[in-house]
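There are structures below to look over.
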Structure P
Amino acid sequence: MKENKITYESIDEYISTFAPEVQAILQTLREAIKESAPDAKEKISYQMPTFELHGNLVHFAAFKKHIGFYPGASGIDEFKEEAKEFHKSKGTLQFPFDKPLPYDLISRIVKYRTARNIEKFESKSKKKK
């Protein structure tokens with residue numbers, strides 16, 4: 001038996017499927033990520049909004065009681081003290097709807113991930129020459 005899986009073509013389409021108050025949070029999070037990584041491209045990966053620049057930077061998704069933010073293990077390790085109240089598993093932070101999102105922390109994580117991806121890309125490019 002085949003499951004009917006929802007697939008999204010864009011971040012706009014993904015965000016539009018939520019209640020207006022959740023849409024507002026997701027849109028603000030999206031803008032904060034864009035400001036922190038202006039050269040990153042938007043896409044859907046794993047059926048979640050994703051930003052990529054020389055590889056995935058971060059993903060995010062809405063759930064019943066929280067926003068999931070996925071900066072990978074390196075993004076969490078670098079900010080583990082600041083992120084400890086939100087850390088739920090390797091590579092995942094959960095921001096409950098009943099608290100404001102920590103946009104400053106999110107911005108710093110995105111900038112960190114951007115710098116690491118660029119370093120990795122440039123290192124690989126030098127090895128090829």
Structure Q
Amino acid sequence: METIHKIGRRKTAVARVYLKDGSGNITVNKKDVNDYFTTGTLQYKVAQPLMLTENEGKYDLSINVFGGGITGQAEAIRLAISRIMCELDAENRLVLKPEGLLTRDPRMVERKKFGQKKARKKFQFSKR
């Protein structure tokens with residue numbers, strides 16, 4: 001089996017995931033996944049598509065991720081892995097779709113406008 005490559009995005013984080021046959025090793029930016037994502041919640045988010053499709057320990061994942069914070073990066077990785085699982089077997093789509101793992105979350109930070117303090121907050125108004 002050759003390497004499968006997919007991209008996932010969340011906010012400003014971009015994750016490139018490369019999957020090949022192996023023993024279940026997951027490396028993120030040349031570090032082990034447990035060293036890169038220290039909290040259990042983030043580790044669960046990364047492994048969630050593999051658990052739902054019962055593919056833990058079957059494939060090696062090499063992941064490059066940049067931009068955003070660690071939560072956005074974990075969710076970008078989750079989307080990319082979900083897309084790979086659908087490419088491997090179309091039946092996986094029926095498991096992942098109801099969980100919302102194939103949806104690209106479009107929410108981004110709203111830009112700051114000129115003449116204002118932040119995106120929505122205005123400068124203090126003085127009538128006199």
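FYI, it's all coordinate maths here, none of it is from the lab. The structure presented is a predicted model; accordingly, all values stated were derived computationally and were not measured. Cβ atoms are built from the backbone, for glycine too; each structure is taken alone.
Structural remarks
- For relative contact order in percent (Cα under 8 Å, 6 or more apart) computed as 30, the structure of P, Q it came from: Q
- For mean count of other Cβ atoms within 10 Å over residues 30-37 computed as 14.5, the structure of P, Q it came from: Q
- For Rg/Rh (Cα atoms, Kirkwood Rh), the highest value in the series P, Q is held by structure Q.
- Read-out helix-only ellipticity at 222 nm (-39500 (n - 2.57) for each DSSP H run of 4 or more, over all residues; to 500), computed value -10500, structure in P, Q: Q
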